[in-house]
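Where a number appears in this text, it was derived from the coordinates with a stated rule and is not lab data. In this text, all values refer to a predicted model and were calculated from it rather than measured experimentally. Cβ atoms are built from the backbone, for glycine too; each structure is taken alone.
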Structure 1
Amino acid sequence: MIKFVHSTWWMKVLLPKVTWTIPTRDKTVYLTFDDGPHPQITPWVMDQLEMANAKASFFLIGENITKYPEVFSTLKKSDHSIGNHTYNHLNAWTTPNRTYLENVDKCDQLHPFNLFRPPYGKITRGLRAVIQKTKRIIMWDIITYDFDEGSTAQQCVERIKKHVRPGSIIVFHDSDRAWKRLQRALPETLEYLKSEGYKMEAIK
């Protein structure tokens, strides 16, 4: 499998009018976490961020919000931002548009999200046009592949070191599938970014 770690020019041509990076002259990056909330991993991530004085954005699956309302409540009260990641982690390329939009709306019924990230990074232009009427669609500049069993924690960190730049949006996952790599990669990433003078902010 080809790993597109860094967003390419042709991705941006194929899917314009969404947020791939956040232009800035400051050394600021934007950490994001997909697929939560998780009852153990999400609180751990929040603790790591707090120790690094970092803010992040969490793209949440509605089904997990329903399962773990206490974690969701803690996230809502924090200085982090939260976004819609559909209710059931649907693939836009294999789901009828109406079903997909109903699933996005089902997640919105749990909270009025103004940020959205499509699961798997897959969305059609038609869906994009509808969703953008009420939400900012956030893609990414760097994806760590922390969910990939074929990757190591060190490889996840090296991907960030190689590609990070001011305005980068970086993807991690607060999920069981990513945990083996995340528990090592996140602390090292936070330490590295701080040593390089980066601030880590939430997307608003």
Structure 2
Amino acid sequence: MPTGEKTVYLTFDDGPIPTVTFAILDILKERGIKATFFCVGDNVVKHPEIFCQILEQGHAVGNHTHNHLHGMKTSNADYISNIQKAAQHINSRLFRPPYGLMKGKQYKTIINQYDIIMWDVISCDYDPDISPEKCFQNVVDFVRDGSIITFHDSIKSEKNVLTALPRVIDYLLSQGYSFRKITSQAPLPEKVKKPDEHFKQLQKSTEKIRKSA
């Protein structure tokens, strides 16, 4: 999504997950960066307090299905149903298919309800066979104005993302890049709760968790 002003969009897939997502949020907050988190619905249900913090810090969120389904290996009906299930917990018109893959019919079914967001730069932080240095190079070697950069807030990505991410941000800032979150001006799908109502519900869930801790 080029702007002509050296702008990039940081995105994170698969969370929210304790420790990893919190650490990423701290890195972003330290540097005043806003990003976009494509969340798995089941993880939002399990960790509402982390999802609340993502929203509280002003980041954007997107739907990443409820159970991280592979579109090519899932029936159309089950795939669409899983997206709708996640939408009960994630107030967004943004959608990213897990693995970046979906069937044509799945795409055609949701394209009028969601902005489907892919990427052009991926860190490969999920790969245990590559180093944080390689993750860093995977981003800085290919970034350009408008790049959508993908990292992961998942357990298997923890070492790579927490080491490479701050280096990537600091390097891009030094090169004159600015960071934006991805937003949509289109209306939310009908089944998605209004953001303010959804946020209040999550805050109540978080408060219950804190009181029982």
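Here Cα extents along the principal axes in Å, for residues 29-92 alone was calculated and came to 42, 19, 15; which of the structures 1, 2 was it taken from?
Working: 1: 34, 26, 17; 2: 42, 19, 15.
Value 42, 19, 15 for Cα extents along the principal axes in Å, for residues 29-92 alone corresponds to 2 out of 1, 2.
On FRET efficiency 1/(1 + (r/R0)^6) of positions 45 and 141 (r between Cβ atoms, R0 = 41 Å, to 0.05), which of the structures labelled 1, 2 is highest?
Comparing 1, 2, the top value of FRET efficiency 1/(1 + (r/R0)^6) of positions 45 and 141 (r between Cβ atoms, R0 = 41 Å, to 0.05) belongs to 1.
Out of 1, 2, choose the structure whose coordinates give semi-axes √(5λ) of the Cα gyration tensor in Å, for residues 125-172 alone equal to 18, 10, 10 when calculated.
On the way: 1: 28, 14, 7; 2: 18, 10, 10.
Going through each structure in turn, the value belongs to 2.
Computing mean count of other Cβ atoms within 10 Å over residues 61-68 for each of 1, 2, which one ends up highest? Each step should come with its number before you reach the end.
Values: 1: 19.4; 2: 23.8.
When mean count of other Cβ atoms within 10 Å over residues 61-68 is calculated for 1, 2, structure 2 comes out on top.
Comparing volume of the Cα convex hull per residue in Å³ across 1, 2, which structure shows the greatest value?
Evaluating volume of the Cα convex hull per residue in Å³ on every structure, the highest lands on 2.
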